[in-house]
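Heads up, there are several structures right after this.
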Structure 1
């Protein structure tokens, strides 16, 4: 029996040829292909600029660092997310303020967000789970209401004039809400192009921003390459080796090898997303008679990137849910859970967070299963997954 994998990358000859071309070019690290990919992302997301890095995590942290958010500052983040959304807050020395999700929702409880804002709050990191965008209108309404509590620490924060919205859009490259595309809504938006994502560069990410500041691209470039004021390509083109280190930065740049994969994937992106949406609709039809809750409802699919196909098993607890996952695995169906809430993880327990204070997050987690969904799946694969699930439950 052939195993149905959860989320393998969809790599074709197009990507292989693109990488081969870069490998033969003699330039494999950050260079012309990365710059091309950045421009294509900007065009796609309708932003003036974007920058590519080696992960969405690096993008999120870079946004916090450019804003000079650090010790003494607070950043609001959902408890229901992957660690990257919150670990970056810890990296810069700020204090994470975790918010429970609303009842029967994967989005933060916006009433709790409003109540949790203090004069120390400098940013909010909403998370677009599964490729469905958060309610950014509501988020901006909240930060506008709290403008009088915001005290800027630097000129960039002063220019924004309120709490900054930094979207963790690792799942939502290409998603829309109210006619606006992901990347063009939040102040900063971080995308992931990891091997399991809808657009793949093996490892990688990109950051876009809506702030009118021509200096930001250069600042992010410096931050991603040791604070060095001239990258290898610039040194070669100028025939001058000399450079300066403006500040002790990091090493988070994307390579041209990764960017080549990304450029090829972007050319296929419309077809890839169309296929994911078709598979999600097929799942919805086949599971319509099951006692489950479906996240990618038919009315959400046209604006979603359908990164995950998440279901919740009604009247199931964590133990029974885990038994279903094991039985599906025995039938050759790989599944996952998105997510184990942060307060259940050792790192955040050690920071004093307790899952008992996040009851809605736990309720969402205890009966959630993510079924396999990727563009290498056939319709028959979906039929088989649904047959196995129905047989077990």
Structure 2
């Protein structure tokens, strides 16, 4: 299957699960080429995991948002040009309802879609929008402009493309021959978001769990330091690290020993540092900044436990949680979105209510003080990953979902 994959940005600082999915599809027989909607930056290739970088020739990545690429948009045949002229104002009006930024991003992808249709449409058997947001809009329009009888699929993930700013998402779902998403929570979310549409699209929705190459994740639950708490992710409000700091402030007041490492960076970094100082725990908190994937894995292997304190819908099933589980690092996380599914409803990790620093403090205290429980959760987490989150098995299933799609099967 020659697969055209539309994504937002590639290479990028965060491309781990995208890279895994693409490698699994290659292993299952797909021949993907990648069409990022934003211009490329060669310096970011160092962040692409070797699992993909070692097998994907760079000439299979096409940045259409360049002068040369966009120039191809003028070569559309007349019927496609008329379609673009008719649809562009409608796309713009739909995006404008969400504000200036969604409007600007939607207008940005229109010529990119046209460039793809003019230059690449006859080279592929299937179009996959890896995201439902602007990459999905671009892929949706590009597929229509191409006018070819090949399947169109869309992959929905989380906050960036499903939970908010759903520009034309109902149209994209109606048009898609296969809809893939990463957890049952997302299927329910789609049903609640579009109750009238859902009965028609439900047969085309497939839940496909993103996975890990377990050879990259050695299970080492023992030999850990006794008091090291770890958080990994963008330092953004939705990640809830302010809740984690307040929880640890409570533990400091109780005399519970701990140290915290935060891996990542973002808009909340300065506020989080100030909060740590105000709580009197700054000397126990280490801000590591962005780290390469190998270094993140090392920090997980050196942590006593891993905490993901999400405050609201953001990530559906955070990859860092399943990575920690695979390595044997016990997990404490908020019961938000697909996280309860990932932790098997609390059987292989502790779940706490979001934004509840008292409950989070109690869960962290309990695990820090109970090494036997930590080993039990580590073993349960690894079993769950092996049984449900194997990259190669799940990649074959994803390939089967895509290969079974037929154009025109949609209602």
If relative contact order in percent (Cα under 8 Å, 6 or more apart) comes out at 22 when worked out from the coordinates, which of 1, 2 was used? 1
Distance in nm of label points 7 Å out along Cα→Cβ at positions 242 and 274 gets 1.0 when computed on, of labels 1, 2, structure 2
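Matching task: 5.8 is the computed value of distance in nm of label points 7 Å out along Cα→Cβ at positions 114 and 378. Pick the structure from 1, 2. Please list the in-between numbers first.
Details: 1: 5.3; 2: 5.8.
Considering all the candidates, the number was obtained from 2.
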Can you rank 1, 2 by distance in nm of label points 7 Å out along Cα→Cβ at positions 82 and 266 and just name the one with the largest value? 2
Comparing structures 1, 2 by mean count of other Cβ atoms within 10 Å over residues 218-225, which one has the largest value? 1
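Which structure, out of 1, 2, was distance in nm of label points 7 Å out along Cα→Cβ at positions 210 and 306 calculated from, if the result is 1.3? Mind dumping the intermediate values first?
Details: 1: 2.7; 2: 1.3.
Label of the originating structure: 2.
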Among 1, 2, which structure scores highest (criterion: FRET efficiency 1/(1 + (r/R0)^6) of positions 146 and 370 (r between Cβ atoms, R0 = 30 Å, to 0.05)): 1
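For distance in nm of label points 7 Å out along Cα→Cβ at positions 42 and 122, find whichever of 1, 2 sits highest and give me its label. Show your work: numbers first, answer last.
Details: 1: 2.7; 2: 3.2.
Greatest value across 1, 2: structure 2.
Here Cα extents along the principal axes in Å was calculated and came to 74, 45, 40; which of the structures 1, 2 was it taken from? Don't skip to the answer; put the middle values down first.
Numbers: 1: 67, 54, 39; 2: 74, 45, 40.
Computing Cα extents along the principal axes in Å on every structure in 1, 2 gives 74, 45, 40 only for 2.
The numbers here are math on the coordinates, done by the rules we state, and not lab data. The shown structure was predicted, so the numbers you read here are calculated from the model rather than taken from an experiment. Cβ atoms are built from the backbone, for glycine too; each structure is taken alone.
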